[in-house]
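Each structure below is given as structure tokens.
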Structure P
Amino acid sequence: MATTSTARAPWWAWAAPVLAAAASMGTLFGPPVAGWVSALVGAVLIAAVFAAVYHAEVVAHRVGEPFGTLVLAVAVTVIEVALIVSVMLEGGPDKAGLARDTVFAAVMIVCNGIVGLCLLAGGVRHHVQGFQLHGALAALAVLAALTVLTLVVPNVTTSTPGPVLSPSQLVFAGAFSLVLYGAFVFVQTVRHRDYFLPPHVGGDEEHAPPPSGRAALVSLGLLLVALVAVVALAKALSPTLERLVNQAGAPKAVVGVVIAALVLMPEGLAALRAARLNRLQTSMNLALGSALASIGLTLPAVAAVSIALGQPLVLGLGATETVLLALTLLVSVITLGTGRTTVLQGIVHLVIFADFLFLAVVP
């Protein structure tokens, strides 16, 4: 992160959050977004996402590994929760499966899309890359438990008909999700912190001096502004997105895929950049940590809103999605089970990701 720690921030890194904040205020108090304005708002939103990546890397470099990779994971999860809840409240019963679709899409995007791109890009440039085996397997164990217990078990419970949980089951699911994620964070940052540190010194930015405390605080503030603006702009664009999905005749689950891709874009870009710089451990921390945060933090929040406001919440996956989830977990264990990766593993994950995208449009 030499460019983010030793030099003054480029003009676009502060201009994009300010412009996005102004645009979000305009969408809040102005007329509904439509036509060419939608394209303009979309461009501002993407610029804000890139600015968020920049400032998140500054903060991450200041606090160091593995704490730095938690910064963006928690931040974008808050954004994901806010976006899901806002769309759920507006959509009513028609949006009962939005949280499930978004969380499942996040897991598939992270474990196959982001991981696949990182392994492919890193493998092409560095041939073979290594990371800490113990940390990766610990993350996968928690991920497997979270995904199966929250996205598969609702299909086989008998207290309520259909792929839903009763209020007491929702409370329990939210509680154990927080426990599992909290335990993982404790292990990652305190008890076994060395499991998540790079196994060797390498990469182009290992010795770059960290940014000053003042620069990190400024970046933290701009990061929060950018992420909040992303929520507001995405919320303003959601009616246009749903209209385009309906016009294309695509399933409603595509909306969840788009939301997940949007909120994961900053982490995905940061992870890809780290892999190209031969810092695969940072990439794995970002990728697996974001998948865990997406479930471990999103589900309790959405469950609380569902219970408090009486909003319907469908969590159980369909048969196709369950098979894709099982395949993803199996391949992830095989891929990360040796602590070293090549382009082949990246290609395998990307093929699974392509299949997920295709089946999301053509189920």
Structure Q
Amino acid sequence: MSGAPAARIRAEMEALVAVSSPSGDVPSCEELAVLCREFLSTDWSFERLPCSTVGCADDFCARLPGTGSGRVMLLGHLDTVIAHDAHQPLREDGERLYGSGTADMKGGDAVALAVARELALEPSAFAELAVLFVCDEEWRTVALAHVEAFAHYDACLCFEGGEQTPDGDDAVIVRRKGAGTLRVSAEGRSAHSGSAPHKGRSALLALAKLAQQLAAQSSPGGPEALTVVPTVMHAGQALNVVPGSGELLVDMRALDIGAFERVRATVPAELDGVKLTTMMDRVWPAMDSTAQTAELLTEASRLYGRPIVAASRGGASDASHFAPSIPLTVDGLGPRGGDAHNPGEFVLGASLEGRYSVALAIARAALRSFNA
């Protein structure tokens, strides 16, 4: 296996991180698409696919035909959750490379581009390669638009952040929880909080009580590994008025997305005189490609020269959308890091080369199985 172009991966990650690209910002994603095109050779064909989310920049897609068998997609996203005024460019501090979106997931995008360039040198090993970078992963509430278009692909490799086992082995993600967002709207009755609080029906208090009831349903150690976490609550507009309306958002994760509706069903139609209505803002499927990827990871470990271990993760990913139609779906191929979605987000510089080698071993193992 050829040595990883670690310096180039770092330079391209730095260039990607330098562009502040919060979800929904069209100019920044257009700028990133230009960079991604520059980072690949002119042998690739480029297209922009309509984004799943209305108002976002078109998604970036590059394709390269080969003369062998097997179609492999390298998957990532260009958007981040960090607003422009909080954006931080890349900076080095010891072994850590800090910057907005380094771990989630511009470091992974840079590794994916490096893997794509290396695989492109062996056109007889594949029928087609595709690099798909979407622009709305961090806030999409609708179905991913590209699942059907890539359903005929044989492998999906996603470059969300990587990890290691406690024993120091490289791990990749083959199982993820499903994710759902429950929105609860409350309609009570406003009243003067000083002279007539008894005439009001507080949406704030009803939602606060409901939030505790829902959170109590979390059972991370149970068979569904269910977590129910209230995350956002809005109620009230004035300091001297009983809040007559409000809204609660609840993040749910589970191995079986059927658990989300069971939680939703526990929300009463009325609580303390306040009317409650619910809707699911988004539901992302769970992913489990453990059995389908077992032989792949065995062969990839042989090529890599060290164990590559299957792991699971609670966070959502676009890989989960493709897994039902592309059985060989592997995630967590990006560099190792931490503090995603936070000011201290980072990747470990030393992991750029190692994770590149892991991803390349998995891609080559997949292609060998298709061309056997």
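I have 19.2 for mean count of other Cβ atoms within 10 Å over residues 134-141, calculated from one of the structures P, Q. Which structure is it? The read-out comes from structure P.
Upon calculation of log10 I(q)/I(0) by the Debye sum over Cα atoms at q = 0.07, 0.08, 0.10, 0.15 Å⁻¹ from the atomic coordinates, which of the structures P, Q produces -0.29, -0.38, -0.60, -1.38? Please list the in-between numbers first.
Numbers: P: -0.29, -0.38, -0.60, -1.38; Q: -0.35, -0.44, -0.66, -1.27.
Going through each structure in turn, the value belongs to P.
When helix-only ellipticity at 222 nm (-39500 (n - 2.57) for each DSSP H run of 4 or more, over all residues; to 500) is computed across structures P, Q, the figure -25000 traces back to P.
Between P, Q, which one scores greatest on distance in nm of label points 7 Å out along Cα→Cβ at positions 254 and 286? Walk me through the numbers on the way to the answer.
Details: P: 2.9; Q: 0.9.
Largest calculated value belongs to P.
Match the computed value 24 of relative contact order in percent (Cα under 8 Å, 6 or more apart) to one of the structures P, Q, and report its label. It was calculated from structure Q.
Any read-out appearing in this document is the output of simple, stated calculations on the displayed coordinates, not a laboratory observation. These figures come from a predicted structure and were not determined experimentally. Cβ atoms are built from the backbone, for glycine too; each structure is taken alone.
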